[in-house]
Structure P
Amino acid sequence: MSTAQTPAASSYAEAPTRSITAGGITYAYRELGPQGGVPVVFFLHLAGNLDNWDPRVIDPIAKEHRVITFDSRGLGGTTGKVPDSIEDMADDAATFIRALGLDRVDVFAFSLGGMVAQALIGKHPDLVRKLILAGTGPRGGKGMAKVARVTYLDILRAALVRADPKEFLFFNRNAAGKLAAKAFIQRLQERRKGRDRPVTIQGFRAQLKAIRNWGRAEPADLSTITQPTLIANGDRDRMVPSVLSEDLHRRIPGSNLVMYPDSGHGGIFQFHQQFVPVAVKFLQG
């Protein structure tokens, strides 16, 4: 990892990995796009590292905004032990954001990242200006506690055919979904040098425990989220059921909901050409 200033990267695949230390943890992160304005901080999904962001989502947003991605504590290139609490993950995110000298950010959060983002607003509401929640669900939402079971099942299904688990977890297993899955996995391989460290089994299990506890907890009062919020998902998400996106929309005042047809957990990646303009317009509005 490098903390030295380097020439601005033209794409996420070329963005250098940097590091910053705060609260005894050294965070690995990448950034792209113009300086100035309100940055967009991306919150990762279960078992994700810096290499798991779709460049077809990152690059267009970074044309207009400073984009920052980071590894949470204990994941990828970030030191420490992975927390088994969503709320602790939110505190870590706040620590990282403030370490960069930022006091106001937009948050783009996918899956587990969306749970962390909700907890972040609950604990540190002044940090967030706008919120994008994709493929995620609320604390105590119906079916949230089943995420771990579906995850293990799809990992097994993928292993039997030697496929990347994300092909099963993120996409439907119909013709369109299989094509979209292959294209997505290929895009994640565009970065050739300086790739991130894989997530450990221990870290993965800690994250699943955090999700399970989030699902079993008392429902949160989402009416306290006053930030402009965009919610997106596929209409056939098995991993974090699509009805939970609808639940978020009903309970977050003034939120907008976009659902993509015949697609699963990774609907925003399958339909990136349609989704990205919506996200950019939302961030600019």
Structure Q
Amino acid sequence: MANERLPRAVCALIDRILVGSHAELNRLFLAAGAPGPPPDLTHGRKWKEWLFSAGNDPNVDILSFLGNILEEFMDVPPQDENSEQFARWKENRERVAQALEDIGLRYYRFGRVLPTGQTPTEPQTFIVREQHDPPKPAEIEELLDILVSGLRRAMHPLTHRRKGAQVLSFSTEYDVQDLLHALMRPWVTDIRPEEFTPSYAGSSTRMDFLLPKYKIVLELKFVRDRNHAKKIGDELIIDISHYQQHPDCNRLWCVVFDQDHLLTNAAGLKNDLEGQHSTKDGSVHVKLKVL
């Protein structure tokens, strides 16, 4: 199935169950592995056409892509089992499962879509997936892009755990920072959290993570509410001014975790801040990721 076409009927069905704004669904599709940029279409056509395009792209692992797109919908039911919303979700979930069955696929928990007849515990499952998984990151920037882009996906099995297990919460900046730190540790030996930057305008700030071997700093912002969302740009501008002066910071990764999608113009923020920032005090190259 990985090299076959994704039927339009399946694309149309998935399109109907997707809920979210353009910005929210753009992030979902790009994080799932859809080829970009997003198509310039109306909300009513965009997701179906993007699904169909991705399903026919030989560079897209269709099994992984479908799993990433469907995971949250398939795994997270409405809380009230007696509500009309729950009944509608259950009906739509069964329709999606049947549509996948009709094209020889089956969905399993945690975003796993496999050919009918295979299960996640069968050895051949991993052989099939290895043929299409992305290669091991060769550069630090490639690794960081994978880890940062996958933060929401990494949270999912921790916030929706098996019955009786302690559910983890990611409701503060520290929660998300700790997860990112844990994801980086197997890959990067020297990670220095909370090191101070040089003083700027009479004050200094703690950087979240310094990777001195690569002269990279990661700064994570957690959007707390609508008022804070309006201030994120100003906070990052001040941070950039600090990092320009740090001798071990040539590249700055600004990661904005917008859990409730409160930023009104994430694309504009990215356009304004990404790129080289230079003054008489120093220079730093900025990369911005909004999740």
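Of structures P, Q, which gives 11 when relative contact order in percent (Cα under 8 Å, 6 or more apart) is computed from the coordinates?
Of the structures listed, the value fits Q.
Suppose helix-only ellipticity at 222 nm (-39500 (n - 2.57) for each DSSP H run of 4 or more, over all residues; to 500) works out to -11500; of P, Q, which structure was it derived from? Working through the options, I get structure P.
For distance in nm of label points 7 Å out along Cα→Cβ at positions 215 and 231, which of the structures P, Q scores highest?
On the way: P: 1.8; Q: 3.3.
That would be structure Q.
For which of P, Q does Cα extents along the principal axes in Å, calculated from the coordinates, equal 64, 44, 40? This value belongs to structure Q.
A value of 24 was derived for percent of Cα pairs over 22 Å apart, for residues 31-102 alone; which structure in P, Q was it taken from? The structure behind it is P.
No value in this document is a laboratory result; all are computed from the given coordinates. Note that the coordinates shown come from a computational prediction; the quantities given were computed from them, not determined experimentally. Cβ atoms are built from the backbone, for glycine too; each structure is taken alone.
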